[in-house]
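Derivation of every value follows stated rules applied to the coordinates shown; laboratory data play no part. This structure is a prediction, so every number in the text was calculated from the model and none was measured. Cβ atoms are built from the backbone, for glycine too; each structure is taken alone.
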Structure P
Amino acid sequence: MTTTDNGNTWYEDDTEGAEDQSIKEYEVTAAPNDFNIKTIFDFIESGAVKIPGFQRHYVWDIKRASKLIESIIIGLPIPQVFLYEEGRNSFLVIDGQQRLMSIYYFMKQRFPRKEKRTALRGYFYSQGKLPEEIIHNDEYFTKFNLQLPETVPNQPNKFNSLNYSTLGDYKTTFDLRTIRNVIIKQTSPPDDDSAIYEIFNRLNSGGVNLKPQEIRTSLYHSAFYEMLYRINLDPRWRTIVGLESPDLHMKDTEILLRAFAMLVKGKAYNPSMTKFLNGFSKTCKSLRPADIEYYEDLCKSFLDNCQSLNLGQAFLSKRGRFNISLFEAIFTAICQKPLESKGLVTEQISASRIEQLQNDSDFIEASQSQTARKKNVELRLRKAQQIFTAA
């Protein structure tokens with residue numbers, strides 16, 4: 001369970017913290033490379049180094065970023081950066097995003113406005129970098145002139161108010177300074193991204209573990225995920241989950257992902273839920289545009305046919321929280337037949353059948369604990385199918 005900004009719990013599910021606790025062994029290479037600042041900038045500019053925007057957006061203020069730039073100029077050591085090699089000339093930032101982006105913004109001589117940073121991460125995902133017209137748009141950015149305190153009283157810092165182009169002789173010094181980059185690559189087990197998932201989960205400079213969907217979004221971003229984001233903003237869906245704005249840790253997006261995963265791959269489900277959703281997300285990266293368009297239309301038709309329900313109450317538990325197990329079971333039962341014929345949901349969803357499922361003793365038992373166990377998942381899906389396909 002999690003809480004909204006005001007501290008109220010909004011969803012109900014016990015899969016968090018109840019995942020497969022077995023310890024796996026991995027073969028991972030970690031190669032250190034000392035790249036100079038200009039090379040790092042070129043990597044980001046070309047899109048070779050991808051900033052996983054939904055992992056964390058840029059949070060530093062200009063004073064903190066300025067101190068980093070000053071440290072580089074005067075030759076102080078900078079903490080190393082961790083990159084994951086996902087393919088040839090393609091790297092994901094695991095740790096060090098704030099430092100890398102501070103360098104990038106300084107060399108572009110632009111600093112992002114705080115209120116626009118959420119929007120900027122969308123550009124990084126869709127295009128791999130920021131378009132020049134956005135960087136030079138004053139609605140998104142201000143000038144990046146260093147803001148540094150006095151080193152001693154009444155003695156101005158000689159770098160204060162300078163920007164990248166006015167560094168003078170220090171510009172070359174800055175360009176040639178190096179930062180240690182540790183490039184991580186998983187070699188075993190093959191075709192299993194669990195090692196990088198664990199690294200994302202355990203290695204965070206902020207000291208707070210990312211939530212599963214935040215990591216998943218960074219690893220498996222795709223056109224399918226873009227579709228999930230669009231649905232997540234649909235007013236009908238926002239009413240169903242009972243949140244005006246998207247969840248900070250993307251739990252509402254994960255619920256949609258789970259619903260589609262159970263619909264498409266539920267018969268092949270095996271725990272843990274995290275591994276199941278990771279595998280489904282990876283598969284969806286290769287979906288054809290026509291398939292993604294169909295899935296979006298199918299989900300919208302489901303929402304269309306929820307209109308006879310009290311949307312803010314239809315999928316709640318008896319404790320008044322959004323019941324993930326209930327929603328995914330009903331979504332799967334309603335959409336299964338249309339999916340088989342590539343059709344859409346055409347009949348209004350019955351409130352009485354939702355209530356019947358909520359009160360079913362087998363469904364209740366399979367929803368109260370260990371909800372991610374295979375037999376409990378299968379039982380919930382089966383009971384929903386029986387109730388919603390009965391004559």
Structure Q
Amino acid sequence: MNRRSFLAASAAAATLARAQRAPADVPESIRSLKPMTAGVQPITPEERHARIAKAQQLMAKERLGAVYMQRGSSMFYFTGTRNLPYLIIPAKGEIAWIVPARDEERAHTESRVGGNVRTYADADTPFHTVSQALADLGPAAARIGLEEQTPFSAFDALRRERPAAEFVNATPVTAGCRIYKSKAEIALMQRAADVTIEAYRAGLATLHEGMTPRELSANIGAAYTALGFRGDVSVSFAKNTAFPHGSTVAQTLHPGDMILLDDGCSVDGYQSDITRAVVFGKPSDLQRRIWDIERKAQDAGFAAAKLGAPCEAVDYAARKVITDAGFGPGYKVPGLPHRTGHGIGLDIHEWTYLVKGNKTPLAPGMCFSDEPMLVHREFGVRLEDCFHMTEDGARFFTKQSPSIEQPFG
């Protein structure tokens with residue numbers, strides 16, 4: 001689950017705490033870590049050109065003359081940069097950047113895939129220049145796809161510039177490319193997952209009575225830094241683990257508390273998302289029972305991830321375990337209050353979702369989280385590992401937790 005926005009203030013505080021530490025203050029489990037940056041292979045310009053070509057094929061299928069997008073993960077996916085403001089990918093021909101005149105040279109150097117650069121003066125609206133670039137496409141510009149994160153203000157400006165044009169959702173093109181990961185993307189996500197496990201392992205070795213979630217978060221953040229990456233983690237103790245997105249209620253760690261760690265890191269833009277649930281000290285019989293049911297639900301979801309099966313089958317299988325154990329039904333708590341999983345890639349949450357009603361068939365290259373959560377009245381347990389679909393079926397990026405006492409396989 002993505003708690004990054006919700007806990008942004010805590011993350012900033014944890015980063016500051018790490019920066020203020022003297023080396024002697026860093027726990028041994030973190031000081032002993034070595035960077036895991038060796039061998040990381042960024043996406044090549046050749047692969048990005050192939051992505052643009054595939055997008056253009058999908059545009060023809062969708063009868064689109066072009067796709068318009070702004071800064072964000074889709075721009076990075078196709079071009080290797082997030083730092084230029086406006087991009088047009090035409091159904092045919094060269095991509096077009098629209099940038100302030102002062103950034104013309106930067107546009108030529110930032111893009112990993114080249115492109116035609118058009119400029120506008122600071123005193124002018126960029127959307128007039130965007131409109132001119134679309135007009136140069138001729139009749140094809142009558143139907144334009146907007147990337148899903150395009151702000152309404154941009155859409156409103158474009159439709160005023162081009163009142164005769166039809167603007168539609170470009171998700172069939174962008175998602176039609178991004179859902180299916182290449183071997184290079186899978187390798188980057190694998191590294192992100194491996195790094196996250198090591199950071200969690202080092203952080204959990206620092207547990208002590210009276211610890212705050214912020215302190216544990218800072219330790220895990222320091223572990224990410226030692227490993228050579230930047231990551232996020234949200235930490236909950238005791239009753240706060242029953243909230244899927246955590247809580248800002250102040251806590252300190254006591255024997256018998258459930259601990260929930262969630263989120264991950266980024267490697268060349270590609271995300272990990274891992275959750276571990278452990279108990280500080282000896283688990284109670286109830287904690288052990290709930291944890292075991294949760295693990296069975298995660299197993300059932302993974303077993304249902306068959307090539308050609310609908311995405312909703314994974315959610316159904318995991319949810320059935322929890323319902324059969326007497327929880328729920330549906331999204332009621334005690335029980336599983338959210339979908340079983342989400343797509344993951346350049347965004348921690350992206351297409352498509354393991355949820356009731358999603359008939360999309362599972363296919364090679366798709367990547368998902370498997371994270372049914374069992375919320376009890378006193379605490380919650382979520383085990384989250386991501387998997388990718390191969391030609392031979394589903395494969396986890398990480399080893400599942402073997403038991404409540406063993407968070408790492």
Identify the structure, out of P, Q, from whose coordinates Rg and Dmax of the Cα atoms in Å was calculated to give 24.1, 85. P
To test your reading of the models, identify which of P, Q gives 0.45 for FRET efficiency 1/(1 + (r/R0)^6) of positions 140 and 324 (r between Cβ atoms, R0 = 35 Å, to 0.05) when calculated. P
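Who wins on FRET efficiency 1/(1 + (r/R0)^6) of positions 228 and 316 (r between Cβ atoms, R0 = 30 Å, to 0.05) among P, Q, i.e. which is largest? If you can, show how the numbers build up before the last one.
Numbers: P: 0.85; Q: 0.15.
Comparing P, Q, the top value of FRET efficiency 1/(1 + (r/R0)^6) of positions 228 and 316 (r between Cβ atoms, R0 = 30 Å, to 0.05) belongs to P.
Tell me which of P, Q gives 0.10 when you compute FRET efficiency 1/(1 + (r/R0)^6) of positions 60 and 356 (r between Cβ atoms, R0 = 35 Å, to 0.05).
Numbers: P: 0.10; Q: 0.60.
Here the read-out was taken from P.
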For the read-out helix-only ellipticity at 222 nm (-39500 (n - 2.57) for each DSSP H run of 4 or more, over all residues; to 500), a value of -11000 was computed from one structure; give its label from P, Q. Q
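Using relative contact order in percent (Cα under 8 Å, 6 or more apart) as the calculated read-out, with 15 as its value, let me know the right label among P, Q. Don't skip to the answer; put the middle values down first.
Working: P: 20; Q: 15.
Of the structures listed, the value fits Q.
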